[in-house]
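In the part that follows, the structures are each spelled out as structure tokens.
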Structure I
Amino acid sequence: MKLQRRRQLAPIAALGVLALTLAACGSDAATTDDATSGSDSGNAAVDGGDVDGGDLSGQLAGAGASSQESAMQAWIAGFQGQYPDVSVAYDPVGSGGGRTQFIDGGVDFAGSDAALEGEQAEAAALRCEPGEAAELPLYISPIAVMFNLPGIDSLNMSPQTIAGIFNGDITRWDAEEIAADNPDVELPDLAITPVNRSDESGTTDNFTEYLAAAAGDAWPHEPSGNWPVSGTQSAQGTSGVVQTVTEGEGAITYADASRAGSLGTVAVGVGESFVPYSPEAAAAVVAASPLAEGRGEASLVRELERDTTAEGTYPIVLVSYSIACTSYEDAETAALVKAFLTYVASEEGQEQAAGAAGSAPISAEIRDEVMEIVDAIS
């Protein structure tokens, strides 16, 4: 099915409340579910592209980004409240694991903090034939740089300072680079312990993409989902890095902002000011970012402007995509995926995610683009 749509800038409109609870991306552990067997045991049906919601039942399996975990729990609860005969399972194995399981046919949909690229994009296209692999931006959230310094709740840092810390060039909390932007803070004479993800992670991919774009020569590495600096302290998943920093005075990491809790957080240098994280400030970057060129008609991947100097924007932002096929082998799976993604993209679904995870609800313009693709699932 050929999708005809306009590739246009989609500004972000009304945004939601704070609260967050993400994580990020990781291992390739495999999961299975009866929903992936292609059976016709459910009562769902697709008629002319519409979901027969009255009799919708069956099992739906997803896996992927742990950043979406809190939002996904809220989406599943709200969706199953409307469709009590549907069981939805989501395994937050991480973006890499979710993409792998989706490509292998182990799950019906995936969550990913990074777009499909290269061989994975080709493999996903083959899995979805005769349709396409859809990439839908249904979760927008800031990534926070968070640290453990008792008595200090916030610090200002330029992109170059953040890069210097995570590259191992700035090693103490009272370093002149940190002190220069925090003249009123009594910084401790204490070693800095950077903590990074040990697993392949969409959060790492987004964070290193920001550093590569905004920090200049201070970050001499290419963006990657695998941490590019050797010999560092690391931990598995978002929960792992947050726990490591929580337990270690002087430690610092990057993670979905919802997980900051009592940790201190960094206000990032943007232009002439320092901007703390918020869903609104993160969404402002997405609003200024066009669709990526050269992708399929069902891909709504954004080309984020990480080096923006626009006032009030927070450029360390994560856009997490729901990956699905526009064509499935059986009507039951198509109906379940269509109904679930319709709920996720709806105003109610986005408000549920904002309340549970502090994410920024997508705009009406992005919703229209998403629904043009979801409506084509068959």
Structure II
Amino acid sequence: MKPIYLDYNASTPIDPEVIKEMLPYLRDRFGNPSSSHLYGRQAKGGIEEARRQMAELINAKANEMVFTSGGTESNNIALCGVAFANRKKGRRIVTSVTEHPAVLNPCRWLQTQGFDVKYIGVDQFGAVDLEQLETLVDDSTILVSVMHANNETGTVQPIREITEIAHRRGALFHTDAAQTIGKLKVDVKRLGVDLLSVAGHKFYAPKGIGALFVRDGTDVEPFLRGAGHEHGLRPGTENTLSIVGLGKAADIAMRTMSEYVPKMQSLRDRLHGALLKSITDLRLNGHPKKRLPNTLNVSVPGIDSEALLAGTPELAASTGSACHANRREPSSVLTAMGVPEEAALGALRLSLGKWSTEREITRASRIIADKAAGLA
């Protein structure tokens, strides 16, 4: 039997409908989208339809969508592009201590280039400290970047309120929405964001494809030089095959989120309830309510989560962010939330998806509880 997959926040399988949509672009529609003949027009048509689909999902205009290689590139274009385009206005950038490395590392690099980066703390649930944010965002601030929801704990940030604070000081606002697309309704107009990053493989599209929403009129300097693809922000011949897949995944999310998101949340809560019954003093990491509907981050007291997962090959899960999975040190996200080191080292990130089943959840809870008892 294959292991029970509880690592959807790390990556999702490609939806069969997405694969079907992509197949013609592997066979017949292989032209360069910049070519004017039939083959080029076919490829270009697929890209523009995907642009429309992605824009519709987040309530943007099609011309505000830029296709990239994924969330990391989208974040880099947003952060570095805005920084260098607006450096004459100011040098301050504000972000949170619990961001993904795809935001934190570009910010650290920007510090070496003369930018003043400030880091907001979070409370015990991982939510940004809005009072501290008010003090850090000043007239020299050109950009604020806070992720929509945390990839480890699932905590959802008050993006609308953060955006308003940034805009009152004349700063632009960017959010990394890699974990919320396809799990929560994301509306760029309601949120008020200026830039928003998307990662395809987090919502049943292929790996290596993503998008960046750039609100009309937002000044972004490209850091790759080439031809004028993607509004001049992302030069290079487009990855037509994967772009088409991303568009189809967006279309599927539009049609089916209302059906599978409540199911995911119900199964997540069932899993949490079963573990609470079996494991004394189980600790929830993250906000109890303002959290992604599929994400459960718990600490098993006195247990090393790496040892637990190593002893349960029947499960495919994570001890934290997949990007930190090979490290044996407490998660920086949990540490920032004030989680004690022992509890942080015992943390499990269990993330569900639209193909998770009640039978899998029941079995997974028993496996985790049995292994925890054996390691205690």
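Things to note:
- Source structure (of I, II) for distance in nm of label points 7 Å out along Cα→Cβ at positions 138 and 274, computed value 3.8: I
- Largest in mean count of other Cβ atoms within 10 Å over residues 234-241 among the labelled structures I, II is structure I.
- Looking across I, II, the calculation of distance in nm of label points 7 Å out along Cα→Cβ at positions 130 and 146 that yields 0.8 traces back to II.
- Which entry (I, II) yields the derived value -9500 for helix-only ellipticity at 222 nm (-39500 (n - 2.57) for each DSSP H run of 4 or more, over all residues; to 500): I
- When Kirkwood radius over Cα pairs in Å is computed for each of I, II, the largest belongs to: II
- When relative contact order in percent (Cα under 8 Å, 6 or more apart) is calculated for each of structures I, II, structure I comes out greatest.
Bear in mind these aren't lab numbers, they're just calculated from the coordinates by the rules spelled out. As the structure is a prediction and not an experimental result, all values here were calculated from the model. Cβ atoms are built from the backbone, for glycine too; each structure is taken alone.
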